[in-house]
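S.K.: Right after this note come the structures.
Each value in this text was obtained by applying a stated rule to the coordinates, not by laboratory testing. None of these values were measured; they are calculated from a predicted model. Cβ atoms are built from the backbone, for glycine too; each structure is taken alone.
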Structure P
Amino acid sequence: MKSLAELKKLRDKAQKDLQARKTSNKPKVIVGMGTCGIAAGAREILKAIMEEVNKRELDVIITQTGCIGMCEKEPLVDVQLPGKERITYGNLTKDDVSKIVVEHIVNGNIVEDLAVAKLED
């Protein structure tokens, strides 16, 4: 970046992208990628989620975040369907990903045996 104008343009684009994510009517998946999550296998979980979503040709926003705050439950994944509460799934394995995608994202049912928290917006 060589000027303040370029920096402002970048800021405006980032704010627009963030607002689009917040107001989107698409399901959102947020993978905890803090150090604790990565050490517990979050990279493999993220890869498995992307593969499962692509395989099923789903229109889903997949993002990463830092530490979610429940290190003992890593790897952690939050799922939020439009208009619904945000569900945190924990202690995940790659084998759990398909179940979460099918049951929660496709069918709208919380996978209770993997859920560790429910957050209302």
Structure Q
Amino acid sequence: MRFLVDECTGPAVAEWLRSLHHDVFSVYDEARGLDDESIIEKANFGNYILVTNDKDFGELIFRMKRPHKGVILLRLKDERYKNKIAVLRRVLELYSDKLANNFITVTEKTIRIVGERRGRRGGSFI
């Protein structure tokens, strides 16, 4: 899979995804300081699934109707990189077939998937 890892999500997450042989663009490593509009555009045109913990992307996608190829929004109480990786590991194990073209909001306990047709699915994550 192709992932664009936002700067705020961190280089450790990008490196972990690379260790799983995914194609990863890390904003932290390759384009530090890139604004949100440019990030969502790069992710869309590059066919990347965006991994972020920046809630502003919800605004860009749902209110401003920016196109995307998929977003994983991490809404975590524990923002240490080890927790981000643990949560992403579960997302990839359980929902890898649902990442493309969906907006996925993840906490330590729940996941909510909003699809292309704005349908909602959600439930327990543990």
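S.K.: Work out Cα Rg over 2.2 N^0.38 Å for each of structures P, Q, then name the structure with the largest result.
M.R.: P
S.K.: One of P, Q was used to calculate relative contact order in percent (Cα under 8 Å, 6 or more apart), giving 20; which?
M.R.: Numbers: P: 26; Q: 20.
Derived from Q, not from the others.
S.K.: Out of P, Q, choose the structure whose coordinates give mean count of other Cβ atoms within 10 Å over residues 12-19 equal to 10.0 when calculated.
M.R.: P
S.K.: Another question, then. Name the one structure among P, Q that helix-only ellipticity at 222 nm (-39500 (n - 2.57) for each DSSP H run of 4 or more, over all residues; to 500) of -8500 was derived from. Write down the numbers at each step before the final one.
M.R.: Numbers: P: -11500; Q: -8500.
The correct label is Q.
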